[in-house]
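Bear in mind that the values in this text are calculations on the coordinates, not laboratory data. Note that the structure is predicted; figures quoted are calculated from it, not measured. Cβ atoms are built from the backbone, for glycine too; each structure is taken alone.
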Structure P
């Protein structure tokens, strides 16, 4: 695994620091997914992923935009959201009419879904291809917990971590939100998680040997052995 840490200790310190969430089980699931995520390379990246997840979905892997209009937050809907939510997706209340950019095979718009509230058809297309799921055909696949995490990780790797690693939290937030809404809250949660991950009891570690790097070096190793074998064979023929 690329990063490893004591999940239970991280959660204990999160709670001790005043951290709160309505979805503690989902937070634990996010932390577990993170320990098998080749996109994460250091504490800053993990801390920012968690801070963004707090701001966008309160760590819920199955939150969907305007879920509160239909009842309890974070509760999956049956087939499609309630009419109140659909009316909101059609509205231009501080946003575009989501239905104008197209619908999936279920006739539903590409509204915010998942850990970082993936929105708009072009994002469903792009990140669906990255994680290997046809999100354009079925937008609800973005609410499958593992897909939800993978989308968030892929998005932040592509657009955000470059800013985080040079401590440019202003542009890090802009890369997610398109503006600065939630900047202070996200930065506060980022610092909370960074402090947690720096505690010795959490035992945060990074390994160079990610799944991706193992594959790359295995291929290189085979290539080197093949080249060496070729020249050895040529040498024998010339003896």
Structure Q
């Protein structure tokens, strides 16, 4: 991954003293090739996410239950925050899912880290918010049998597409549902106009383009772009 003039490289760590699988991560200056720092993390790397200001690097890793030395007692997904300005020092580490996961969405916004995961072993999406400063969980929502397609934060709200045809508006601080708007066919894209109040634009597989009021979810207008 290359972001903001830095290249991030990950390989399996080969430490004989380690009781768990580990990932070794390097940060390299993409212009000069100089190594800036390296860090070793527990588990196998799934994804890396850089904070907007570049000061933190978030890593999502998996640990299988079958791995010797796994003290969690089950498959587990871990989220780690590293200090990108201080040699990749570990700031905090949290277990975010009792199961091996795929990352659907991850973004730091207004002091919170929003994360959407999907279980590898069964259809279940999980959406959560953690404090970006210390990783403390703020709220969590599970959607059994459903999937989170995408999510977009705006101000204190988080707008989410679930099951392909429903838009949810959640309070970003508490996770409380503010409104839900469904469509008759699958949503293919969600765009957000940064206005006050915000306006959402939803396109569907049938060629419909719709505008929703970001405060209420009410339909403002719709247009059929394809016959």
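Hey, helix-only ellipticity at 222 nm (-39500 (n - 2.57) for each DSSP H run of 4 or more, over all residues; to 500) derived from one of P, Q reads 0; which structure?
The read-out was computed on structure Q.
Given 8 as the derived value for relative contact order in percent (Cα under 8 Å, 6 or more apart), which of the supplied structures P, Q does it correspond to?
Working through the options, I get structure Q.
With mean count of other Cβ atoms within 10 Å over residues 5-12 as the yardstick, tell me which of P, Q scores highest.
Sorting by mean count of other Cβ atoms within 10 Å over residues 5-12 in descending order puts P first.
Work out distance in nm of label points 7 Å out along Cα→Cβ at positions 29 and 61 for each of structures P, Q, then name the structure with the largest result.
Top value of distance in nm of label points 7 Å out along Cα→Cβ at positions 29 and 61 goes to structure Q.
Which structure, out of P, Q, was volume of the Cα convex hull per residue in Å³ derived from, given a value of 145?
The value was obtained from structure Q.
On volume of the Cα convex hull per residue in Å³, for residues 13-92 alone, which of the structures labelled P, Q is highest?
P
From which structure (P, Q) was FRET efficiency 1/(1 + (r/R0)^6) of positions 77 and 205 (r between Cβ atoms, R0 = 41 Å, to 0.05) calculated, if the value obtained is 0.85?
Of the structures listed, the value fits Q.
For FRET efficiency 1/(1 + (r/R0)^6) of positions 53 and 117 (r between Cβ atoms, R0 = 25 Å, to 0.05), which of P, Q scores largest?
P
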